[in-house]
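Take a look at these structures.
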Structure 1
Amino acid sequence: MATDARGITLTGATPQNALVFDAIISDYLDYKLSTFPNLKALCAAAPDFAMAHLMKGFLLLSLGSNSTVPAALACAEHVTKLQTNLNTREALHLQALKAWATGNPVLACKNWDDILFGEPRDILALKLQHFSLFWLGRAQHMRDAAARVLPAWDDTMTGHAQVLGMYAFGLEETGDYMQAEKIGRAAVESHPDDLWAIHAVAHVYEMRGDLSEGTKWLNQPLSSWDDRNPFKDHLWWHTAMFAYERGDFTRVLGLYDAAVWPDNSTFYLDVQNAASLLARLEFSGVDVGQRWKALSTAAQDRNGDHVLLFTEPHYTMAFGHEGAFDQADSQIASLERLGAQPGAENAVVVNNLTLPICNAIRAYYQGDYAQTIKTLMPIRYDYQPIGGSHAQRDVFNIFLMDAAIRNGDTTLARALLAERAAAHPNSFSTWQKYADLSTALGDTVAAEKAQTELSRIKAVA
């Protein structure tokens, strides 16, 4: 019976099928555009190859759209017909696919845990679980899952660097920045194509506020990663974020147009990147022109498609900015129906986080800043279960700060800005707002301090 590069049995595969599958796994881990076309071809050529068809289903679901669910379920049904021939590991993958496709990613993650306890070299299970845990906001589980499999790996094994990259990101999201940088850099040194490890180290610099090192780390020509899937756009978002925090807004807009928002995409990650970046720019007083209009149109195409809950507030940003409150109302009503479904796995997150955040953003764009404050203040330390990273979720704090400023609540505004300046001491936008508010209040001492910090940041940049 055929095995993969790590010695794992592959039911229904020939040795040649296994070699092709190994190449596809490698491309998947490197975010290569060739992954899905090559996988489709393999599935057509090898109808009895269970893991190929299961992986096809997983990749369809990873697109984050309800439109792909029927095709993913068809993959599950195809493999179900082969069930008598499946080994225990493959049967658990099948259960994971069915769980994920029917709206139960937590159960899917349990299935992958069960696989990894028995076969810690199943890198597909690890990567799929890592992806799902990220969007579930389960950073500790993400870290521990990678940590527990590492003893079964060594640097001679294909995929070892990617395991290190996943571990590095888990370490970063749980606050161990020193170790995250060390392991992430080791992963990139071993395998320079590991975009996730590059991403993990970029997060370290962002969370530390180390703009200089972050900028150097992501210093790439715009042609970089042309053969990669839309995840590359997120790396350009991080590049833009370093420029943003330095106050280089011209650079940010250039990156937005060239790389962050490609071809009016409706892909969930592109929408997240674009909306959060435009919101930050406007917080800093930057005129972004008509860029929101195209984003709002794209968001309309995905309205009601509640697969990744972290994306929802970004749709609301686009709708609200453009005054498309009918779209925002439709989105919120649909989320309310989802939250009211008996037994819905994500109902708690929808009701406790997604709906309040979306309503707060809607209120912001309607000019009801008091309502934005009232809604966000009680939950501002509880965002993690909505998914995404610390850096991504920070945009919600931006809306809260700006609402306080616009509402004339200077006491709250100064407090929030002081918090942010302490957490992000090299943030140009934060110190600029602090300077502006202090000047308006006649606090010359605070204004001068803020101006000193702004000069320091500009000098470093």
Structure 2
Amino acid sequence: MKILLIQLPPWDIETLPLGLAYIAGALSNKNYEVKIFDMNIRIYDEMELKERNVWKKQDQLFWEKELLEKYSNLIDKFVEEITSENYDLIGISANIYSVNILNYVLKSLKQKTNSKIVVDGGLAFEKNSRLRIFDELIDFFIVDEGEVSIQYLLNKLESNTPVIENNEFEVWKDKKRDYLILKSKSKLKPLQIPDPIYELFPIDLYEDKHTLPIMFSRGCIRKCAFCSDSPQQFPYRVRNPKNVVKEMKKHIELFKRNVFRTVDLVMNGNIKFLEELSDLIIENKIKCNWNGQGIIREEMTPELLMKIRFSGCMSISYGVESFSDAVLNSMRKGYTSKTAQKVINDTKESGISVSINLIVGFPGETRENVYETIRVLESLSSHIDLINSLNLCTINKGSSLHLEPKLFNISSKEQMLGGNWSTKNKLDLKERIKRFKILYEACLKLNLKPKWTNYESVK
């Protein structure tokens, strides 16, 4: 079978989409003929320079109708290029921000090709939340780990046998028409993913000419109340550190790039893995730099931090969110402000650059809690290199805030999702904006201007 994998915008333009690279690797291992068309980077490459700033937004560009109309001719050109070849199956990677362009591309493809169309859309296509606009345009949806589900689907298509629910897969069938939603019941345990295939991507088009993405793990060990990812991504699993090192070596040799950015939700969810990986990098004398997102945990000792620094770790971004114990407890972060301060200090002292994320306006938060955070920031400012994001608290579908609103005294159900919500103690959007401004101004005074904020989209 001949397969084409498409990445739609909006997506990262710094490095290639790693998820597609892993799926391509899995399919190639099964001797399928695979090609990749990264429409995200192709559009970005041909856009006017003044338009490119839309990719810099916190939500990675909500592909607005005006922008879609402006670049429809370019998209049409790409669809023509895609349909100039015959494929048995076209797989499309999309997300919630791809609504408009996904609909446009699907309609064009349906007019020009008889290929089966599969969309991997993650949470946007869960059983009770898939976007109905696409019902007549898609043959199959895949959610969860695509490497597993797409191979099962292809086996069924090749053998002309029904795609039915079994011990390994959930299969949801729509009442209106005969399309299926496929979800793997089992996770990859341990996390055995194939070598990604970077050679299929226009690697020189991506903005970061030195960095390649890499994955250490999937999932998260925490269940933060505001997060919609962690409940869906459990259990937390790590790769074999020997395979990670092997992948690093391969890509250093092939692409002459030795800087790696982890795409993990957390890079330090398994301390034993982190130690073993660092030891292997040092033992194999791999000259590389790497960075990732971490969580605050007491196990991040000065000794461990020095080891990962020697292995090439240059920066860690911690999702701290607040330095108020009351807020941290409500968020279910699993640590105290004191622990967060120690880990940040120790990380910086080890020679690793530190960035943090902050959230303001969480249910139950008081203004005094905001000032607590400011006071700690003042004392820590010399050990923080960057505030990566400062965001107003939003309610995301699938998060504990969304699923358990009564526990957090959230009162406005009609407009609960997003930023326009309130609590019974009158913590409304207006008040949250005031607190955001207080914290934002404090960051500026400390020369810690936040890199990202959702303020404009929420207010």
Structure 3
Amino acid sequence: MTQTVYIGSGAGFAGDRLDAGVAVVETLKDRDGPKYLIFEVMGERTLAIAQRIKMRNPELGYSPYLEPYLRNVLVAAKQHGVTIVANLGNANPMGGAKRVHELAEELGVKGLRVAVVLGDDLLAFMDGDEVAALPTIEGVSIDGKEIVAANAYLGARPVAEALKLDVDIVLVGRTTDAALVLGPLIHEFGWGETDWDLLASGTLAGHLLECGGQVTGGYFCDPGFKDVPGMDNLGFPIGEINADGSIVITKAENTGGLVSKATVIEQMLYEMHDPSAYLTPDVSLNITNVSLAEDGKDRIRVSGARGAPPPETLKVTISADGGWLGEADMIYAGPNALARAQLAADIVRKRCERYGITDPMRIEIIGTGAVFDNDTSDRGRGSNMTKDGEYRLRAAVRTQDKAIAKYMNDEVLSLFCSGPAGGGGYRCNVMGQVNTASVLIPREPVEAQARAIEVLP
């Protein structure tokens, strides 16, 4: 039986560093054992946006980062036997697989085999009214709104089934983040469905790797308090996972960053609402007895995860039409800039109210503590800020009427000549919005499928 599986992270979110996976593959190529590279790029809103894109063009809907991430690593990964597992499929894994084959042909990669995991799309067997009737556990209200998409979080078993198809890449849509790691471990070690502690260990490994550089010092870094070397060349993490469930977290060689007890603890606690019961489709993870030990430079050994049966339901992300967001900025700089920015904010609010806008608006002055403002834009007014400097007026409105969004943007634009003095750097955008909510659904209707997509001629 395989004793150690090596799994590295190439991305922790959509928009993560495009070259991070290169050093990971370069490190993995010399490892003696199964080697994997994961890309975790999907969030609830990422998927919602992808679903809207797919509605406009059925050929799209996979991650827009699929090509730039894979272009940097595809040749080397194929050459060195590094299998890629990624949720780059987003709302359209089949379309993503087609694009991967096209990219492989462009790069001269021969014989590439791709598998996709399907089955997370509830609208394939439920209508929008049935989905909307499911009880909401978090997120915004979707009452009366058009359902754009509904995707269940799949677990790791479908990923493991896909790997049985002797493929180089597995593209998934909506799975749990940890499934990208647990799936290969189930495949390599043969862990059973009731091996709760082993499944918990694999889930913990996935949880530690899922956010990329967050565990190697990236998000950990706070200059002067928590210093991290070589941040401009941050090394992404590699997990060394053994058949007994023990884990070593390290990072790509010849890179910056840091792997320490502190970086691992911070990532371990990330999103962990209940450390005794982190719920996934595969296992309920308990980290309350996890222990960490140094295992050399930038190496932390992790053990002690415990598991229990998972819940009887699956989490589903529902995406619904959210109307429009109008957003516009204007900069005020120099002497008395703060007063001019405050006056501009008052002008825009009063003119929008006069126009009859009753939709939710937010008008804030970035640089005066806007992070603490509420939608009435009152809280930052008493902040002790210098009157001179540089401040950015931001106005935003969320509405079902695109014309209202454009009107508010035009009101900010009019500040150029209608005052106050010295406005510049105007930017605006009107964007279609998708609201998301989470519901629970029984497992029975959800049928995941793994399918190999053969190489193109």
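Laboratory data are not the source of any read-out in this text; all were calculated from the coordinates shown. Note that the structure is predicted; figures quoted are calculated from it, not measured. Cβ atoms are built from the backbone, for glycine too; each structure is taken alone.
Summary table below
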{"read-out": "Among 1, 2, 3, structure where helix-only ellipticity at 222 nm (-39500 (n - 2.57) for each DSSP H run of 4 or more, over all residues; to 500) as derived comes to -8500", "value": "3"}
{"read-out": "Read-out mean count of other Cβ atoms within 10 Å over residues 148-155, computed value 19.6, structure in 1, 2, 3", "value": "2"}
{"read-out": "Identity of the structure behind 1.7 (criterion: distance in nm of label points 7 Å out along Cα→Cβ at positions 52 and 404, calculated), options 1, 2, 3", "value": "3"}
